[in-house]
Structure I
Amino acid sequence: MFDYDAELVRYQERLWEALDVRPGDRVLDIGCGTGGTTRQAARAASPGSALGVDVSGPMLTRARQQAGAEGLDNVDFVQGDAQDHAFVPEHFTLALSRFGTMFFSDPVAAFANIGRALSPGGRFVQLVWQAADLQEWHTAIREALAGGHPPSASDSTAGAFALSDPQGVAGMLAAAGFTAVDVVDVREPVCYGPDAARARDAVLQLRMAGDRVGELDAVSAERALDRLSRTLEAHDTGAGVWFDSRAWLVSARRP
């Protein structure tokens with residue numbers, strides 16, 4: 001299972017500063033994955049609580065196991081889609097998402113549903129990727145696997161980059177009923193592993209890499225993997241394999 005917590009450690013620090021979780025907060029973590037951010041929020045919010053929601057059952061199993069191992073009794077996890085999940089109305093004081101909101105089929109409906117789950121004055125803080133051509137991890141890895149050819153236009157406008165337009169995101173949040181929308185430019189590197197060999201194993205767990213290699217014949221796949229290895233070796237700093245990236249830190253408030 002890919003370790004998103006390790007990949008996004010620098011962004012986690014920036015998100016945490018913006019969240020300012022206080023004791024007594026009731027925190028909702030959208031797209032929580034294996035729950036690293038949810039557990040951190042639960043510890044900071046005590047005697048409050050944190051709830052993580054994600055569509056992935058295996059990731060939530062890992063999240064629950066880790067929460068149990070850490071002895072956290074104020075954290076819970078639920079499998080579901082935040083776009084239409086029946087959250088308790090006006091229950092949460094803070095909602096957050098670390099790169100978990102870009103895949104909604106209807107972002108305005110999803111943001112409105114999250115807003116209904118927030119108490120009046122509650123905040124919603126999220127990180128989303130900027131445009132694909134600003135993401136070294138995206139361009140370098142895909143070009144390596146494609147033999148130096150740039151990603152197609154469809155690769156750059158959908159999925160992870162669906163919320164890359166800051167004015168568009170602000171408009172969606174306003175349409176969903178949020179106020180005080182603020183969008184901040186954040187630039188941090190992402191890490192794919194402690195060295196090139198382990199980074200290759202990690203990258204191939206991602207759909208953007210695994211699916212592409214799976215489409216190739218044996219000879220082409222071997223060549224693509226060789227190019228990927230060379231790209232990862234070039235980004236091995238001796239203290240991890242790092243790629244540049246840019247994101248938007250988006251905050252808003254329920255009236």
Structure II
Amino acid sequence: MELPLVTVDAFTDQPFSGNPAGICLLPGSLSPEWMQRIASEVNLSETAFLETIDEQNYRIRWFTPEKEVDLCGHATLASAFLLYTAELVDKDKEIVFSSKSGPLKASWQQGDFAIVLDFPLIGTEDALHPYFSEMFFGQQVVGAARLKRNWILELESPRAVEYVTPVWSELTHHSEEGIIVTAASYGDYDVVSRYFAPNLGIPEDPVTGFAHCALVDYWHRKTGKEHFTAFQASSRGGVLGLSRIDNRVLLKGNAVKMFEGFFTLEM
């Protein structure tokens with residue numbers, strides 16, 4: 001069996017930046033075991049597997065190199081970008097992805113960001129981290145919140161976010177999935193962040209859609225704002241437009257196609 005594989009850099013308009021995602025367009029059903037093997041071989045932070053339901057409707061599943069996850073923003077944005085630019089769907093219509101997190105909608109627009117994703121808001125609750133309550137690897141923690149299997153730690157400045165250098169064994173021991181560090185930013189961006197998820201096989205994720213579904217809630221509760229421009233300050237870097245609408249988040253971004261080939265499977 002041959003499976004087409006495409007890689008797309010998401011949340012960027014420049015190649016070799018943003019967050020690369022693998023995308024497999026499935027000709028039919030494929031077992032989760034094979035999806036995990038492929039994702040481990042691709043070895044990107046996420047590989048998305050798409051199965052056609054009908055015109056403009058697809059099933060989507062996301063796998064890190066080590067496990068399946070319930071929600072992934074950058075691989076969904078990459079998938080929508082590929083479907084639109086390959087003219088597999090109509091740019092004037094929404095794509096609906098059926099996922100473990102419910103229906104997720106994507107649309108094509110003109111403007112600063114080509115793709116808009118309609119995702120669920122991830123609620124956050126202010127709390128003290130049981131281990132990183134005051135310091136996070138040399139940087140002062142000035143606020144914190146928890147969400148499902150992850151934490152947000154607010155640091156005192158964007159520079160503190162950029163300077164963090166985790167000790168991976170310590171971070172792995174004191175986190176479930178991962179930790180988002182963030183700060184109020186300046187200049188062109190309202191929010192800056194990074195995301196560390198060694199327990200998912202991703203020491204640092206370059207640009208993280210799901211994390212921003214929680215950061216929108218965190219910063220809305222602190223500032224009252226509902227619209228943000230966000231920068232994820234990984235070594236690759238990425239830019240997102242964010243809007244909070246009731247219990248939903250609009251994630252906005254660009255993408256660049258980087259690679260196209262085939263997996264040959266002996267099944």
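Computed from the coordinates by the stated procedures, all read-outs in this text should not be read as laboratory data. Just so it is clear, the model here is predicted, and its values are computed rather than measured. Cβ atoms are built from the backbone, for glycine too; each structure is taken alone.
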Check your understanding: Taking helix-only ellipticity at 222 nm (-39500 (n - 2.57) for each DSSP H run of 4 or more, over all residues; to 500) from the coordinates of each of I, II, which one would give -12000?
Key -> I
Point to revise | With FRET efficiency 1/(1 + (r/R0)^6) of positions 66 and 186 (r between Cβ atoms, R0 = 30 Å, to 0.05) derived as 0.70, matching label from I, II | key: I
Practice item. Taking 0.96 as the value of Rg/Rh (Cα atoms, Kirkwood Rh), for residues 106-233 alone derived from one of the structures shown (I, II), identify that structure. Key: II
Review point. For Cα Rg over 2.2 N^0.38 Å, which of the structures I, II scores highest?
Key: I
Practice item. Could you tell me which structure in I, II was used to calculate distance in nm of label points 7 Å out along Cα→Cβ at positions 2 and 194 as 4.2? Key: II
Exercise for review: Have a look at I, II and say which one yields 20.5 for mean count of other Cβ atoms within 10 Å over residues 98-105, as calculated.
Suggested key: I
Study note, to complete from the structure: distance in nm of label points 7 Å out along Cα→Cβ at positions 82 and 218, calculated, reads 3.0; among I, II the input was structure II
Exercise for review: Could you figure out which one of I, II the value 2.7 for distance in nm of label points 7 Å out along Cα→Cβ at positions 146 and 242 was computed from?
Suggested key: I
Practice item. Rank structures I, II by distance in nm of label points 7 Å out along Cα→Cβ at positions 74 and 210 and report only the one at the top, that is, the highest. Key: I
